[in-house]
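Quick note: the coordinates plus some simple rules give every number you see, no bench work behind them. Remember, it's a predicted structure, so these values are computed and weren't measured experimentally. Cβ atoms are built from the backbone, for glycine too; each structure is taken alone.
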Structure I
């Protein structure tokens, strides 16, 4: 059962990639985030955007705020590589993201720092060995809960906890529970557009797994209102037609 739980975390976090903050995200960060979700650019094309965003972070922030933002940048660049199955490069980014989040926590504990630590660990589990996932996978839930202890409205942490009931293989999923947890997040949390996308894609996925295509379709259409070019959402929507 322990091994099944580890694989469940890997599966969950291949599909969830959330980024939120109690404070408004700086405008110069948004193009990097949106490029990841839009899935129109290659990793080579995203690399200059990542570098530029990291430099702006260094010019704009200091201390824990800087470390959290650098962790975000590493996380997003890792996602760009991961989409292209460049796991070695993605793993390097996630490792750096973990280090920056840990440095932020050493400086000042915050929900965002715990969130980014969980985010980077989650994706690192997906691109590293099974033994790595077994050793680190449960920390995703641990740090998500720590984020919520500080900020109960942290959407990213709530999404990660709800996703554990939607994406795992049998017998670990509970679609009804996962959908119920996801549905209330936009009403109860502070969220960004990518958070809304991740809520809708998770609910759509859960309905598709149950072959409830008519219920999945409106959620997937909402995903494509947020990020019209996202290939994962497009492919899932095609199953409902």
Structure II
């Protein structure tokens, strides 16, 4: 399998011109701090040929935050894994990226395999660089950061850095409790600030909550996620 992937990547390296633009002064092209997004449609080439809906697939490269990679003189090679429940690996990705902002990714997975010895599915798609100065999003604050059981909190505000709340489809969720919080009226104010209404049910479990914000920013901003642990507290009702 690795030999097949290597052959495909070498073919792309030969077929795609290694243009010298965006190469660092020391002569080394680097993808550090970049965001790359797959074109909407790729190809399934094995076991069953067909169309691969990449579904917004993206890769970021920023220290230990993104995918692993190796920079070379005029291109970079990367690899990443996609994990499902219980941290089980669902798919593996291998790719090559070049200075002109184009690249290719190969995906392998065992979806639909009949036996543990079945060969993997192999799919390929093209990548384009959509952000040349990507930085990981950071959670800054939530206000108010506490509320009593049974309370209805209006205009709860979350602030972040390097976020894209206003880009579309933002979702706010609380963790730890399976019930007790109802989030509604989510209103992105800007890329770094989002407001929503929070209803705490009368029997909401008392204690600290963690919060998450997810968004789908589309081309150039991509899908994103930011959150923090133990930043909101549910207090017992006083009246």
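Determine which structure produced the value 11.8 for mean count of other Cβ atoms within 10 Å over residues 108-115, calculated from the coordinates; the candidates are I, II.
Numbers: I: 22.8; II: 11.8.
Answer by label: II.
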* Structure fact -> Candidates I, II; mean count of other Cβ atoms within 10 Å over residues 84-91 computed = 9.4; producing structure is II
* Consider the structures I, II: one of them gives -2000 for helix-only ellipticity at 222 nm (-39500 (n - 2.57) for each DSSP H run of 4 or more, over all residues; to 500) as calculated from the coordinates. Say which. => II
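For distance in nm of label points 7 Å out along Cα→Cβ at positions 92 and 204, find whichever of I, II sits highest and give me its label. Present the calculation step by step, with values, prior to reporting the outcome.
Numbers: I: 3.3; II: 4.5.
Max of distance in nm of label points 7 Å out along Cα→Cβ at positions 92 and 204: II.
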* Asked: Given structures I, II, which gives the highest value for mean count of other Cβ atoms within 10 Å over residues 140-147?
  -> I
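Given 0.70 as the derived value for FRET efficiency 1/(1 + (r/R0)^6) of positions 52 and 196 (r between Cβ atoms, R0 = 30 Å, to 0.05), which of the supplied structures I, II does it correspond to?
Working: I: 0.70; II: 0.25.
This figure was derived from I.
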* Asked: When relative contact order in percent (Cα under 8 Å, 6 or more apart) is calculated, the result is 17; to which of the structures I, II does this value belong?
  -> II
* **Structures I, II, by volume of the Cα convex hull per residue in Å³: label with the highest value** => II
* Asked: I, II: which one has percent of Cα pairs over 20 Å apart, for residues 172-227 alone, as calculated, at 33?
  -> II
